[in-house]
Structure formats: structure tokens, C-alpha cells
1. Work out the source of 134 here, i.e. which of P, Q, R gives that when volume of the Cα convex hull per residue in Å³ is computed.
2. For mean count of other Cβ atoms within 10 Å over residues 80-87, which of the structures P, Q, R scores highest?
3. Could you tell me which structure in P, Q, R was used to calculate helix-only ellipticity at 222 nm (-39500 (n - 2.57) for each DSSP H run of 4 or more, over all residues; to 500) as -2500?
4. For distance in nm of label points 7 Å out along Cα→Cβ at positions 64 and 104, find whichever of P, Q, R sits highest and give me its label.
5. For distance in nm of label points 7 Å out along Cα→Cβ at positions 56 and 120, which of the structures P, Q, R scores highest?
6. For distance in nm of label points 7 Å out along Cα→Cβ at positions 16 and 112, find whichever of P, Q, R sits highest and give me its label.
Structure P
Amino acid sequence: MQLRSIVLLLTMLAIAVLAALNWAALSAPVPVSLGVTTLEAPLGLLMLGLTALLAIVGVAYVLSLQGSVLLETRRHTKELQAQRELADKAEASRFTELRAFLETQQQQTHTALLARLDHLETRLAARAQESDNTTAAYVGQLEQQMRVRGADMNLV
């Protein structure tokens, strides 16, 4: 229990005990002035009744306040849930956009890499052809030199 509840409960208990112990004094009729007129009534019971009415009004006010707070809390909870869902959708959308961007980047990188590999392969093939031509020319020169030397040897 909260401290406020304990204090209120003790106050109500004190009023009830005082009313029970002093019932004769509370119910004794005395002249009571209402401003315009005066009448004979038990002032203690009148004050006790007004105190009870004040307590009932206070409890009703607290209950209505608590009910409105609960309704407001429920409304805020629904709004927060809607905002959370909206944020989750936005985040999912950003992830989808990021994935598409990364896939595009990967595709561009892959295409650039393949183009470079094709270029290198073409250069390598050209270089190999050039090397083959150079080797064939050297072999042709060697054959030519061997023929010339072979013909020179046959003449000697």
C-alpha cells in the first residue's frame, strides 16, 4: 500500500472511532444557522454527513480521473504501436533499398571486373601471338642459317 492510502485509511478510521465514541454529542440537536434562518438540528450528524459526501465526491473524482488516465494511456499505447509499426516498415524499406543498392554495386563491380578480365585476356592472347611470331621468326632465322652453313659445308 502507498503512504497516501495508509494516511487516508487512518483518517477515516479516526473519524469513525470519534463518531462512535461521541454519538450522543453528534446527535444532540443544537441551533444551526443557515444564514437566512436558524433551525434545530444535530450539527455533528450534519457535519459527519457533509464529510461523508465530500469523501464520496473525492472518491468519484479519483475514479473518473483514473479512468480517463487509463483511456489516455490506452490511446497513447495504440499511437505508439502504430508509430512503431511505421518505423519498422520504414526500416524494412531502408533495408530493401540498401540491399538493392548493394546488389547494383556488386553487379557493376562484377561487370567491370569481367570487362577488365576480357581486356587482359585479349592482351595476353595478343602477347602470346606476338611471342609465337617472334619464336617462329627466330626458328626461321636459325633454319636459314643452318641451310647456309650446311651449304657452305657441302662446298668445302
Structure Q
Amino acid sequence: MDVKEFRNAMGHFASGVTVITTKDEDNFVGLTVNAFSSLSLDPAQILFCIDKGSSSLHAIKKDSPFVVNILQDEQESVCRGFAKKGGDKFFGIDYSLSNEGIPFLKDNLATIHCKVHEIFEGGDHLIVVGNVSDFSCNDNKDPLLFYRGKLGSFPQGSLV
């Protein structure tokens, strides 16, 4: 199977865009993720997938806190900034800190506070399952979407 063709085929599935934020001992860590899903309502759990080669992987450990920031359509530059390797990804970003000192982005579509429950192997990625401890939503914004390698939006008024 041609990996590039398979990636292109998977690009036909529109997904939302998230930024996962956490911290290691001394630094804030953040990365753009579109492989994200709800997993369970009871207990409240989510999952996301992270490339085994990610420079952010060191900060994802069992029982470590993290935040899922679901991006809205005006946060395209945030998405692109956290998708880059290296540098201070939080420079110029409007964020607050959770009670555990984890940064979370302001003005998101939704913000989900979690703790790593389990990490599973998944080919060239790891599957991270998080237990949800808190969340908030902003119903006045439209989602940022990723489709066929491009970012776009799906305005609320366009729903049938």
C-alpha cells in the first residue's frame, strides 16, 4: 500500500482541530492534533493520537494533566503555530493556567481538562486516553476544520 495515497484518502474525512497543551518539568508544551475523539461518557474519557517522533511526546505520561483546546475558525494561526517544530509556541498566545498549572488557550470552541489514563501502541503513533475532569464550551463560535490538507470553517448558519 502506498503510504502517501493512504494519507490522502484519510484526508477525505473532515475533522475538527485541537491543540493539546501540557507542561514538562520546566516548560509549557503544545501541539496541534486532529486525531482526537470522545471515547466514553461514563466515565468521561477522550482520546488523541500522537506521532512517536513528536518532540512533545516526552511530556505525555501516565497520570499527567493536559488540556484539549478545540479550536474555533478564528484560530487558524494558533493551529499553524502549534503545528511547527521547536521554538516558543506560546509566544504571543493568549492563555490562562489551570489549577494544576497547565496552560489552556483562551477563546476556544471548547476546553477539556484531562489527566492521562492510559497510553497504547498504535503503529507509528501512540493512543492517549484521558480522563476528563472539567470542560467548558463556547456556543458563539464556529469550528476550525481540517479537510484534504486544508483548514476551513463550517458556519453554524449553514446547518440544515
Structure R
Amino acid sequence: MTSHHVLITRDFDAPRDLVFAAWSDLEHLLKWYAPRDCDIAFRSFEFREGSQFHSCIRTPTGKECWCMGHYRRIIQPELIEFTMVVCNERRQALEPVEAGMDPDWPRETVVTVAFADLDGRTRLTLRQTVDESLAKRTGAHPGWLQMLDRLAEHLTK
């Protein structure tokens, strides 16, 4: 049975402050916040409640996946909640199908990342407001798993 939302839980061998920083500091994000063999670039990034970001993930074949959003809630070092909107390089919101995505993909999703302290380790819980079966079918769910693998590797360097 699948969930109506993406739900991923992962434990990291790193303190909660460091894992939170990896999600909130641009220098960290540039090193892991894209699936394997992809790169990410940010046109804008400011980490505070109400601020916005504009990013592009580039695949090995050169496809560009633009996204923008804003930070709705930040409780350091416990929680980050942000929107993700399909857009273009000019920061214009698009219907997902216009960006070459599955027509069932929502124009906007909300991602909530919670960080729990486990005596020096961290349990991260990620929720995204998109049907899990759709996220698996489109590659978004495996993309999150790859990104979290890259985060784990980044935290051990």
C-alpha cells in the first residue's frame, strides 16, 4: 500500500546541528542537493522564513529542472518547511507538463524536513505533499533517496 504523501526517514551518523546546517547553508547544499551524477545551481538562495530560492538541477544529459519556492517555517535545528514550484530559468511558474514532467505532478508541493537528536546522531524525516506512487513513478522518490545518500557521504567528509 502506498501513501498519499512521500515519507522518508533516515538516520545519520552526525549531530543534528550539522545535518540542519547541511540543509540551510548554500556551501553544503551545492555538494549534495541533487541526485547522483546531477549538479545543482542556485540563482537565488536566502535561508530565513519567508525568503525564496530559485534553483536548477542539471542531469548528465543536459536536461534542466528548474524549481523555486519559499521557506514557510524554520525552527532551528528542528524543522524546515518549504514549497517547491515547477518554473523556468526566468522564475515563471509552469504547469509541470510544460516542463516535460508527468501531467499528474502538482504545480506546487510542500516539503517538511524534521531533525531529531539521537544522542549525537540525527533522525531526519522528510515529507512531501505528492502521492508516493506518483513520486516513485516519476523518479522524484528515488531522487530524494539518492540525495540523502549523497548527504550521508557529505557529512562523513
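1. Q
2. Numbers: P: 10.0; Q: 12.9; R: 20.0.
Going through P, Q, R one by one, mean count of other Cβ atoms within 10 Å over residues 80-87 peaks for structure R.
3. Label of the source structure: Q.
4. Comparing P, Q, R, the top value of distance in nm of label points 7 Å out along Cα→Cβ at positions 64 and 104 belongs to P.
5. On the way: P: 9.5; Q: 2.1; R: 4.4.
Answer by largest value of distance in nm of label points 7 Å out along Cα→Cβ at positions 56 and 120: P.
6. Answer by largest value of distance in nm of label points 7 Å out along Cα→Cβ at positions 16 and 112: P.
Throughout, read-outs are computed from the coordinates displayed, never taken from laboratory work. Since the model is a prediction, treat every value here as computed from it, not as a measurement. Cβ atoms are built from the backbone, for glycine too; each structure is taken alone.
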